[in-house]
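Each in structure tokens, the structures are laid out below.
Readers should treat all values here as calculations from the given coordinates under stated rules, not as data from a laboratory. Just so it is clear, the structure is predicted and the values come from calculations on it, not from any experiment. Cβ atoms are built from the backbone, for glycine too; each structure is taken alone.
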Structure I
Amino acid sequence: MSDDGYLEGKLLLAMPGMTDPRFDRTVIYICSHTAEGAMGLVINRLINNLTFEQLLEQLNIETEGPVSDIPLHAGGPVETGRGFVLHSADYVHDSTLIVSQTLALTATVDVLRNIAEGRGPRHHLLALGYAGWAAGQLEQEIQANGWLTAEADEEIVFYTHVEDKWPRAMAMLGVDVSMLSTTAGHA
């Protein structure tokens, strides 16, 4: 946690036995966390039924030349039709939320156009939907051992294969996932 107790700019790692199957073995980058609640993006779930090019077509974004095949992530169960781009802080516009010294979040059509045309941020992760928590909800879930927290590592956020993000982030904490139980005990 940061000095103020908030997790903005950190990773949330679902514990084995997470009761909500939508978050089983997920890694979430926390974009915003205040007394009013929290918002983050799941960074290790892909959308397989929509391509970046199809997304651009749906949004009527015209680009010059061919478009690179950029993976789309299922950012969470809230507002799944809304897009977000988690990216390096080298790209900042009026609507960009600076999350940390190195990472930012932009949710405008312009960032998608710029990425498609090769003028976007150096590093980026595109997501549809987000994970959200009401005031105090995330803190309660952490206290109930639903989540572990870790420092955000750009290598994990942007470059690690989606299936390897959760075990790799757990290993950063010194946790051997093969030793974790999915059931909780009571003494």
Structure II
Amino acid sequence: MNEQQYFAHETAVVDEGCQIGKGTKIWHFSHVMPHCTIGENCNIGQNVVISPDVVLGNNVKVQNNVSIYTGVICEDDVFLGPSMVFTNVINPRSAVNRKNEYQKTIVKKGASIGANATIVCGHNIGEYAFIGAGAVVTKEIPAYALVVGNPAKQMGWMSEYGHKLTFNAEGIAVCPESQEKYKLENGKVSKLIS
């Protein structure tokens, strides 16, 4: 049998059938439920619940007290802030079993979701989108969008380095940290390859 190439704190529970990548760390009191796939170099904070069949890409950072429910897929380099939560049923009732109605949510590469945010199921988060702390996402979020509030409303655009972008008259913005250029066209942002 292969030697375990990830770290799980002695209080963490990792159920059968999980695939966990090299260099991943799972901290205190966290529970990874059956058949999850977790990529390489992820960090799963304390008191995190990852429900059955969840998929996390490489280098995903999950802060403390996060709940990731069945139907969620996080691509590479996603950041999930402290105590944020996903849902997987639109109309939950204790007395009604809706396990066959779980809705999928995909968080695209590089997106960040702030502390205490809630992502209502069935709404995907675009690449490098930035969801502010406490936001409640009730619709699709485009790539590079900055959204805040309840319900979440778009307040601008963010660079891949996490800086708010200011576009000139030609629809070009420059990230102050990376100096990478972005183009705003027809309500969508894309990074310009130089």
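Upon calculation of Cα extents along the principal axes in Å, for residues 19-90 alone from the atomic coordinates, which of the structures I, II produces 35, 21, 20? The partial results should precede the final answer.
Numbers: I: 44, 29, 19; II: 35, 21, 20.
Considering all the candidates, the number was obtained from II.
In terms of FRET efficiency 1/(1 + (r/R0)^6) of positions 115 and 139 (r between Cβ atoms, R0 = 35 Å, to 0.05), which of structures I, II is highest?
Values: I: 0.55; II: 0.95.
Largest value of FRET efficiency 1/(1 + (r/R0)^6) of positions 115 and 139 (r between Cβ atoms, R0 = 35 Å, to 0.05): II.
Work out the source of 14.1 here, i.e. which of I, II gives that when mean count of other Cβ atoms within 10 Å over residues 11-18 is computed.
Working: I: 20.5; II: 14.1.
The structure behind it is II.
Using the calculated result 10 for relative contact order in percent (Cα under 8 Å, 6 or more apart), pick out the matching structure from I, II.
Details: I: 28; II: 10.
The read-out comes from structure II.
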- Query: I, II: which one has helix-only ellipticity at 222 nm (-39500 (n - 2.57) for each DSSP H run of 4 or more, over all residues; to 500), as calculated, at 0?
  - Reply: II
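Can you say which of I, II returns 0.9 when distance in nm of label points 7 Å out along Cα→Cβ at positions 75 and 99 is computed? Show your work: numbers first, answer last.
Details: I: 0.9; II: 3.1.
Derived from I, not from the others.
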- Task: For distance in nm of label points 7 Å out along Cα→Cβ at positions 83 and 171, the calculated result is 3.3, so let me know which of I, II that is.
- Result: I
- Message: Given 45 as the derived value for percent of Cα pairs over 23 Å apart, which of the supplied structures I, II does it correspond to?
- Response: II
